[in-house]
Structure P
Amino acid sequence: MITFDLVLVILVVIFILISLYKELFGPALTFLIGIVVLGIFGVLTPREIISGFANEQVMVIIMLLLVSDIIRHTAIADMLFSKAFYGVRSYKRFLGRMMILVAGFSAFLNNTPLVAVMLPYVNNWSEKYKVPASKLLMPLSFAAILGGCATLIGTSTNLIVNGLVVDQDILPGLEPLNIFDFVWVGVPMIVIGILFIYFFSNKLLPDKNARVEDIPEYQRTYMVESLVNKHSDLIGKTVEQSGLRNLNGLFLVEIRRQKKVMFVVLNNLIIEEGDLLVFAGDKAPIADLLDENSGLTIPSVGMLQRKKHTEVVEAVVSHNSKFIGKPLKEIFFRRRYDAAVISIHRNGERITGRLRDVELRAGDVLLLYAGTEFRERIRMTQDFYLLSKIRQFDKVETYKLVILLGGLLLAIFLSSIKVISLFMGLIILLLVSFILKLTNPKDLSRSIDYNLGLIIVMSLALGIAMIKSGTAPMLANLLITLFTPMGKYGILFGIFLITSVLGAYITGKAAVAIIFPIAVSMSISLGLDPKPFILTVAYAAAANFITPIGYQTNLMIYGPGGYSFRDFFKLGFPLTVIYMFVTIFVLGLIYF
């Protein structure tokens with residue numbers, strides 16, 4: 001029977017689909033407008049609209065993002081990836097190792113911050129070894145998606161599905177999904193997906209280097225001195241073997257050995273302890289030289305590098321600075337400002353000689369390595385002004401990192417064996433991070449993705465409206481009519497196909513909100529176990545490879561990789577087809 005509520009819900013769903021595809025209002029506002037309309041006309045009560053705020057899974061999603069953010073800011077990911085890719089020079093070796101690591105981590109960490117951490121590594125490696133970034137960035141995103149689909153907590157889409165399972169009223173007593181319900185399809189697809197990308201991505205992906213305008217780091221060229229320390233892995237290697245000829249966006253200009261200066265650096269020159277290497281390059285790769293694993297030391301930094309919190313910043317010398325005309329050695333910069341001058345940029349002019357002997361001029365841009373007291377000490381000065389922060393270094397005691405990562409794994413394990421809920425485990429972990437001063441409440445509140453929370457809550461409300469109005473059962477009957485002749489496997493195929501298309505061209509979250517109640521209604525109508533239907537929705541929505549707009553990690557690498565929609569389709573479509581057949585085969589084998 002056609003009712004006003006049913007027609008209104010269908011119109012709202014159509015509006016949400018069009019708005020998300022055309023990007024008329026943005027996802028959060030789009031869902032909010034749709035739900036408000038349903039509330040005005042009485043399809044949803046105020047209690048039903050806000051019921052999602054009391055949903056445990058919504059808070060689990062937010063807390064997982066917060067924990068991931070804490071891990072990212074402790075720089076533990078930086079340390080792990082630096083060690084993991086050390087010495088890797090071939091494209092295939094880097095590609096395989098990258099995908100395995102990213103897929104493994106993304107099964108237990110939110111894949112968006114993980115890709116954010118990996119993106120500069122991949123770009124830098126591609127620059128250094130002359131491999132087009134387009135050959136690596138899409139596999140990076142796809143590997144994160146494959147890993148995220150393997151567990152309940154690997155992607156927010158799976159958690160949203162579980163939230164819908166907990167909140168649904170169609171089938172009372174339906175058990176929530178377990179953390180490892182997803183492994184039966186997810187783990188085989190990690191293996192199959194990585195193998196497919198490993199063997200076919202080079203042929204299917206374009207040869208495009210990352211566009212400079214999409215990675216806004218190339219602005220000023222600096223000259224920087226770095227010393228080969230006694231523990232460096234570079235000692236005994238030739239310039240060519242060490243990769244110093246074109247190191248991560250830096251150009252080796254000269255080598256100073258005792259009193260000898262070599263302006264023409266030969267590839268077969270052997271690096272010795274104490275060599276002073278002079279590089280020319282941009283601010284971001286220069287900051288990478290400060291990494292403890294680089295094997296190089298910047299002499300001007302000295303003891304500052306031992307501080308727990310440091311940062312690399314740019315500052316410009318003002319026209320009324322009292323330091324104009326004075327060499328750096330007479331300014332006592334480190335003692336005065338808790339910062340060391342790493343390099344000076346002077347409007348494209350090459351600055352020669354020792355850095356400490358350079359006399360400052362108005363307009364000089366200083367690259368500084370700054371300690372904890374730097375910002376307080378410069379607050380009242382007018383001698384120079386800050387331009388930007390390039391990179392931050394936070395040294396965290398090893399035992400704190402062990403507690404943080406071990407606590408996360410313990411919370412996941414205890415929730416999987418039902419000793420404690422994941423919600424309570426994450427709350428305890430966040431409290432421990434406060435006690436250990438790994439973060440503070442002010443920083444944590446800024447890390448909350450309020451838009452994501454609103455989208456999830458409104459999605460839950462939309463699901464309620466589709467059930468109450470009869471929209472979900474009606475669409476379920478339509479799908480049953482279309483796919484029933486194909487049998488139970490055909491119905492799973494239909495659910496996967498529709499969800500995947502919606503997820504690819506709108507968002508996975510919107511697809512879940514729309515298709516979930518339909519899938520559950522279909523299982524009830526056919527008298528079948530709803531679990532394979534629910535899992536099919538989750539896999540189809542999360543395994544989003546066909547377009548750049550369907551998933552956030554695809555959007556992150558879309559511009560820097562110089563990709564087109566067609567590029568995603570060429571690699572993503574066959575991968576999606578493989579995922580669909582594996583999903584239907586495995587779920588059918590387990591549940592039918």
Structure Q
Amino acid sequence: MSSETAITERIQSDLRGPGGDWETTFEDVLGENLLVFKNRHRSIREMFNANIAKWASREFLVLGERRITYKELKSCVESTAYRMQNQCGIKQGDRVAILGANSPEWVISFFAATHLGAIVAALNGWWTETEIRHALELTDPSLVVGDSRRLTRAGSLLDNFQVIDFDQNPLFFEASEKGPEYPDLDEDDPALILFTSGTTGKSKGALLSHRSLVGFVDGTIHNAYEKKLIALTLLGIDIASLPNEQEVILATSPLFHISGLPAGVLMNMANGAKLIFRKGRFDPSDVLRLIEEEKITNWVAIGDMGPRVMMHPEFLSRDTSSLTRVSSGGAHLSKHMQDLIGKHFPQAAHSIGQGYGSSESCGVVTSIGGQDFKDNPDSAGSPCLGYEVEIRDSDDNPLGEGEEGEIHVRSAYSMLRYWGNDTATAETIKQGRWLAMGDIGKIVDGKLYINSRARDMIIRSGENIYPVEIEHRLESHPFIHEAAVIGVDDDEKGQIPKAIIVLSDNGHFEVDTFSEWCSETLASYKVPEIWEHRTSSLPRTASGKVIKGALTGDREVSSFDD
């Protein structure tokens with residue numbers, strides 16, 4: 001055994017063993033014996049109060065001139081919870097939908113609702129009226145809160161709901177002397193619905209528990225701390241000797257996203273960090289200004305955000321030296337992006353890494369970074385503590401080393417179910433609470449490799465797009481006989497949707513018309529950017545499925561495909 005291996009095993013034993021800061025144990029979780037941290041918070045409310053007490057005097061949320069400390073946030077959350085309970089009648093189990101851009105009010109609303117045992121439905125702020133309608137009908141919230149712009153987009157849909165507008169009712173979210181009566185909370189009580197595109201063409205709501213969200217925080221922080229401790233010990237540096245300086249996070253990931261709320265707000269709150277929000281559309285010039293003025297130390301650049309900033313004319317004239325961690329979320333970090341980050345942020349090059357997970361798994365299932373990532377740039381990394389990963393064939397049988405199949409994961413933190421969709425739940429959560437991820441991959445030398453081309457889903461700038469949703473919309477147009485949508489690789493956005501159209505007898509190929517047709521019911525990021533007109537029928541299997549591989553050139557057409 002090498003000295004490096006011996007040090008790693010000793011540190012892991014000290015941290016995870018009896019009496020360790022991250023002591024682990026096995027407990028019954030929803031009928032399964034699963035690994036958990038022994039000394040953990042049992043609800044979001046409990047975790048929130050512990051972090052507030054620890055970091056009370058620090059600034060936490062910044063938006064423009066508005067700056068809120070941890071202590072001030074606690075007062076705002078308690079007062080808002082009081083108003084939700086006494087003015088709006090919110091009680092345990094009710095849904096509170098949030099439809100707004102990133103803001104302190106969004107964060108306050110989330111904590112106020114979950115403190116009361118209510119379930120937050122995090123609506124996608126980019127949705128159209130049609131998409132918002134589906135989410136509201138699915139979750140039937142007792143209260144909808146959000147900003148004026150997005151609430152207006154929902155239109156008359158909100159006439160049947162109790163609504164609080166962030167912009168029109170700012171006092172609702174401010175501090176007062178009054179607090180609510182809090183109910184008892186259980187770890188496995190539901191807390192959050194995150195929406196994820198579904199293969200049926202409509203969004204599915206992944207229902208996450210208090211345990212899920214607390215576990216996301218604990219697991220991610222443990223993973224980072226353990227790796228840092230091992231690296232410093234190998235260098236002969238005592239981690240206790242390092243200054244505990246506050247990290248400053250540029251929070252551009254939307255709060256309705258797994259990278260925005262659990263990874264952005266909850267995890268950084270536990271670390272005592274400061275979150276910098278910004279208003280309006282993504283603006284690379286303003287991002288560079290914020291990095292310089294706020295001394296940003298950490299930024300997760302979803303999708304094409306990173307390249308847009310790095311290629312901006314003002315990049316060289318701005319001071320970005322404070323930025324020591326730059327990463328990308330939503331899709332595999334391409335070699336192109338790794339090289340860009342290393343060139344433009346050399347001080348952050350050593351920390352480049354990535355993880356793999358989903359809204360349904362609610363956690364970083366695998367991770368990789370540092371030299372290991374440089375040596376294995378195509379890998380999604382090794383399983384993190386508390387996560388099991390298995391590759392299975394189409395009959396649900398486990399596959400061996402190097403064999404490709406569907407990725408399945410298991411942990412104490414997976415979603416409870418899909419809200420209001422028992423069929424999708426049964427297809428996704430297997431016996432033993434194994435979660436079918438819907439991705440195709442293989443395991444080699446303990447590391448996960450994902451075949452992103454083997455699945456139908458498109459990931460554009462960190463947002464999941466299921467082609468069937470766009471195809472259904474296109475095929476409802478009178479000019480279109482049939483349509484197929486595929487993902488095309490893009491250096492900045494990861495992938496962009498391409499539509500392949502076969503016209504009806506009286507149809508005309510009019511890209512602007514088709515784009516506008518999609519925009520009426522689909523969010524802008526789902527609208528195809530590339531269009532192709534074909535005169536022959538799309539290639540299909542004997543059962544009638546379009547052979548996407550034949551459209552991309554990845555496979556030949558065969559009448560035996562199914």
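Throughout, read-outs are computed from the coordinates displayed, never taken from laboratory work. Just so it is clear, the model here is predicted, and its values are computed rather than measured. Cβ atoms are built from the backbone, for glycine too; each structure is taken alone.
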* Compute mean count of other Cβ atoms within 10 Å over residues 30-37 for each of P, Q and report the one that scores greatest. => P
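Out of P, Q, which one gives -0.48 for log10 I(q)/I(0) by the Debye sum over Cα atoms at q = 0.08 Å⁻¹, for residues 110-325 alone as computed from the coordinates? Show your work: numbers first, answer last.
Numbers: P: -0.48; Q: -0.37.
Only one of P, Q returns -0.48 for log10 I(q)/I(0) by the Debye sum over Cα atoms at q = 0.08 Å⁻¹, for residues 110-325 alone, namely P.
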* Value 19, 46, 27, 9, 0, calculated as P(r) over Cα pairs in 20 Å bins from 0, in percent, assigned to which of P, Q -> P
* **Origin of the derived value 5.0 (distance in nm of label points 7 Å out along Cα→Cβ at positions 150 and 350; candidates P, Q)** => P
* Here FRET efficiency 1/(1 + (r/R0)^6) of positions 14 and 382 (r between Cβ atoms, R0 = 41 Å, to 0.05) has been calculated and equals 0.10, so which of P, Q was it run on? -> P
* Structure fact -> Value 1.04, calculated as Rg/Rh (Cα atoms, Kirkwood Rh), for residues 318-517 alone from one of P, Q, is from structure Q
* Assuming 0.95 is FRET efficiency 1/(1 + (r/R0)^6) of positions 366 and 438 (r between Cβ atoms, R0 = 25 Å, to 0.05) as calculated from a single structure, say which of P, Q it is. => Q
* **mean count of other Cβ atoms within 10 Å over residues 54-61 derived as 20.2 - corresponding label from P, Q** => P
* Asked: Out of P, Q, which one gives 11 for relative contact order in percent (Cα under 8 Å, 6 or more apart) as computed from the coordinates?
  -> Q
* For which of P, Q does helix-only ellipticity at 222 nm (-39500 (n - 2.57) for each DSSP H run of 4 or more, over all residues; to 500), calculated from the coordinates, equal -17500? -> P
